[in-house]
Structure I
């Protein structure tokens, strides 16, 4: 069974790893990673880590069978058509996402896996920012 998911995977953390490990238990796991420009187009903010660093991290994971980079939603839709995944995996914190319409049109089942509580790239960024602000107040 071919399993597919996508993610920016900025500031890679245990929540990302949990999702990918659980997804890989279901079959051959292919992971799409957007370029930094593609991530900006989809989310409205640029990742902290470069595309090269994010892609290399995902590609190095033993639970990932293949990582594929893509630029935008049009390219992602073409990848979905080409790969023809049997199942799409997504964290349950993202009900709609790039590729959603294409998957529905192709009748690819979507399985939402539970979100790992208390960890996200946004929380990490917020913690870094608040700690840096507190340090600057002391000076």
Structure II
């Protein structure tokens, strides 16, 4: 089993945005970017932090090969609760599915061959009440059918 924690503000992997352009030969092309322009630097930094922690886990555990075959991913996200918010759960933005997508892509080709190998996802989004914002990640081989 792989288990580690990444401290910092979890960032969602937003929708992709295409920017069309015309090449010198007149043909059309498109550049695709993740997330909005405003959040892109923070998002890239967050994905870099997740990938760095994944690499540290690899180094600390004898450089095992990336996992292949069916995998289970567990991710618990802890977000800062604004003082004005009294809700028990962080049931607003960011979307849990976009948070998990950033984790899947950040660990791909480091901890596992491809994020398509993930067949089970267990995830939670909670307030970070007594500790800093973070994500706790666990990855294991799937054993149930």
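Every read-out reported here was derived from the displayed coordinates using simple, explicitly stated rules and does not represent laboratory data. Fair warning: this is a prediction, and the values are worked out from it, not measured in the lab. Cβ atoms are built from the backbone, for glycine too; each structure is taken alone.
Computing mean count of other Cβ atoms within 10 Å over residues 61-68 across structures I, II gives 15.8 for structure I. Across the set I, II, distance in nm of label points 7 Å out along Cα→Cβ at positions 53 and 77 reaches its highest value in structure I.
Computed over structures I, II, mean count of other Cβ atoms within 10 Å over residues 21-28 reaches its largest value in I.
Quick check for you: by volume of the Cα convex hull per residue in Å³, which of I, II is greatest? Working shown, then result.
On the way: I: 111; II: 158.
Largest one: structure II.
I have 3.9 for distance in nm of label points 7 Å out along Cα→Cβ at positions 69 and 85, calculated from one of the structures I, II. Which structure is it? Structure of origin is II.
Using helix-only ellipticity at 222 nm (-39500 (n - 2.57) for each DSSP H run of 4 or more, over all residues; to 500) as the calculated read-out, with -14000 as its value, let me know the right label among I, II. This value belongs to structure I. Relative contact order in percent (Cα under 8 Å, 6 or more apart) was computed and gave 28; which structure, I, II, did it come from? Traced to structure I.
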